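Structures follow.
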Structure P
Amino acid sequence: MPRLSAEQRHRVQFELNGGHVEGEAEPRMLLTDFLRHVLGMTGTHVGCEHGVCGACTIEINGAPARACLTLAVQVDGAILRTVEGLAPDPGRLSLLQQAFRRHHALQCGFCTPGILMSLDIYLRDHPHPTEADIREFLAGHLCRCTGYGPIVTAALEAADELRQAFIHV
């Protein structure tokens, strides 16, 4: 497929993980491709390309979104966060990421970025989830390796730690 000329591409600018980014995108370029191939942010994974598996989940303007169903030009001026933006500081994991590590809540890791992004947003809005809440919420993510048990345990522990951290602030 031939590349479009510069006149047919669009300048896209947005905030990503706290910093300003910009690049050119063809009108039909998916956000997953823009993040991975234009910006080099490979933490967002591409699975089904139909919005079913959840591997490409990121945060757009505070809400979870499937990057494989979003065109890059649609996020011009938006605020995005990817799995690379979860850690509070370089070399330090978020509470949710630490809980995933402790409970071995990942194996191959392919689904993990999308699950982490979704859970991070979910736990922010639902600080007292039950196991049933987490399991129902995770129904929008496909994981072939873990059996979901360790993910649920990690999410519940992280919710508790986040509540405790909020109390002590």
Structure Q
Amino acid sequence: MAAGKTTVGRFLARELGVPFVDTDDLIVARNGAVADLFARAGEQGFRAAELEAVATALAGPPSVIALGGGAMTHAPTRALLAEHALRVYLEVPVDALLARLRRSRTVRPLVGPAPTAERVRELLVAREPYYRQADIIVSGPRRSKKAFAKEIAERIASHSGH
């Protein structure tokens, strides 16, 4: 959440010459606003919609796919990604995430309109073991999103042996 997945993902897709897909966009197109889906169906309903969006994205051409911050907490989504994707974790410290969340106009259902350091830390601690299962981990945020994307592209190339 607020790690820069969409921005870095767009730069990375350009760098690799592949399409960019944001699963949140797919979810919204099928189900309406994320906050409304959460209100209607709860987190469990949202995760089911997210799994469907991830499956749709993976069924398309090779792409850079940006996931929601909690996607890796859902076992079926994690399994699908482990089998069909090269997973990248953008590791960003809590203070940077909190600052970005507070600047954002988007209200995330799991942190609400006034995110606290305690809540962001709590989510990160719960999610970190899943994030660490990534094939590539890059740390930030003290550099540009473009530099992040370039490093990931280089690491993907060396990971795949190209």
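Suppose you compute Kirkwood radius over Cα pairs in Å for every structure in P, Q: which one lands on 16.2? Could you put the intermediate results ahead of the total?
Working: P: 16.7; Q: 16.2.
The read-out comes from structure Q.
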Exercise. Work out distance in nm of label points 7 Å out along Cα→Cβ at positions 63 and 87 for each of structures P, Q, then name the structure with the largest result.
Key: P
Exercise. Give the label, chosen from P, Q, of the structure having the highest value of distance in nm of label points 7 Å out along Cα→Cβ at positions 119 and 151.
Key: Q
Quiz item: When you work out mean count of other Cβ atoms within 10 Å over residues 31-38 for each of the structures P, Q, which one comes out largest?
Solution: P
Practice problem: Work out FRET efficiency 1/(1 + (r/R0)^6) of positions 79 and 143 (r between Cβ atoms, R0 = 30 Å, to 0.05) for each of structures P, Q, then name the structure with the largest result. | Solution: P
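Quick one: relative contact order in percent (Cα under 8 Å, 6 or more apart) came out at 22 when computed from one of P, Q, so which one is it? All intermediate terms of the calculation are to be shown ahead of the outcome.
Numbers: P: 22; Q: 31.
It must be structure P, since only it matches.
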Self-check item: Source structure (of P, Q) for helix-only ellipticity at 222 nm (-39500 (n - 2.57) for each DSSP H run of 4 or more, over all residues; to 500), computed value -9000
Solution: P
Quiz prompt | Given 12.2, 34 for Rg and Dmax of the Cα atoms in Å, for residues 23-94 alone, calculated: source structure among P, Q | solution = Q
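Only the coordinates and a few stated rules stand behind these numbers; no lab work does. What you see is a predicted model, and the numbers here were worked out from it, not measured in a lab. Cβ atoms are built from the backbone, for glycine too; each structure is taken alone.
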